[in-house]
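Pasting the structures in now, so scroll down.
Quick note: the coordinates plus some simple rules give every number you see, no bench work behind them. Predicted, not measured: the structure shown is a model, and the values here were computed from it. Cβ atoms are built from the backbone, for glycine too; each structure is taken alone.
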Structure I
């Protein structure tokens, strides 16, 4: 079996040193893990929601998991553009994620609360990257992270609004 099939590695030379790229990629890997875990949790809730708000929540959760599905791709591709492998297994995600899987099937209101917590956690994870991104003057990552923070904050606001009695 040929080890590398004649493929050679070509270094990344985008104006950000390797140490900074690595720090940013590691932060993005944590953010990817949070985003993927939140995607999976939202998809699970879409499948399993019940109660008087079923139709509303079923549709809303579907919109949310589809948005998160697209987001994981963008984050993973940015990690690759920085020259590092993106994590891609449940085991890696569970080690890296601040958001934890949801055991069982909570009530519809508890689902909303858990997703609110998840989106706010994702924002905090993203925000923790800003200093390293700023030091490296990494505008593409800043734009990605800023857009993702805005999306998570908006979703959190909408979920929070559903919990007002």
Structure II
């Protein structure tokens, strides 16, 4: 058995805090070709992952909050928020399943936030149609504005470039 405790989570969070992208991960799967991926993701406020889906090829994703908090979003293809849910460790809901066709993303609310993701492997780069055309790519102008908007945006609102 392998136990995941503070001896793994604390250094993982410290590494994320120091990383330029404000996130890092700890894989339980051994290779990117493994049929199931299980990983812990440490993320700090200000990290940005472009809203995306896992449609080509279709893959579900299961995410649970281990510590800290974040806001998870489901969007339509134009950036309108369909669902907004705060996930906070120690409260419910604490797990979310995303279907392959669901556009999703998140905003981290607290330093030291860690989640666990489970999804089918093997790893494949997202297909061009699986990243949100309405959202800037990581590192492009507009990412800070999008993150700022998401921190207060509500269901039914739509991002405008």
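Structures I, II were compared on distance in nm of label points 7 Å out along Cα→Cβ at positions 68 and 108, and the highest value belongs to I. Between structures I, II, the calculation of FRET efficiency 1/(1 + (r/R0)^6) of positions 12 and 132 (r between Cβ atoms, R0 = 25 Å, to 0.05) yields its largest number for I. To test your reading of the models, identify which of I, II gives 3.4 for distance in nm of label points 7 Å out along Cα→Cβ at positions 92 and 116 when calculated. The value was obtained from structure I.
Consider the structures I, II: one of them gives -4000 for helix-only ellipticity at 222 nm (-39500 (n - 2.57) for each DSSP H run of 4 or more, over all residues; to 500) as calculated from the coordinates. Say which. Label of the originating structure: II. The greatest value of mean projected area of the Cα convex hull in nm², for residues 76-123 alone among structures I, II is that of II.
Using mean count of other Cβ atoms within 10 Å over residues 44-51, single out the structure from I, II with the greatest value.
The maximum falls on structure II.
I have 15.2, 48 for Rg and Dmax of the Cα atoms in Å, calculated from one of the structures I, II. Which structure is it?
Corresponding structure: II.
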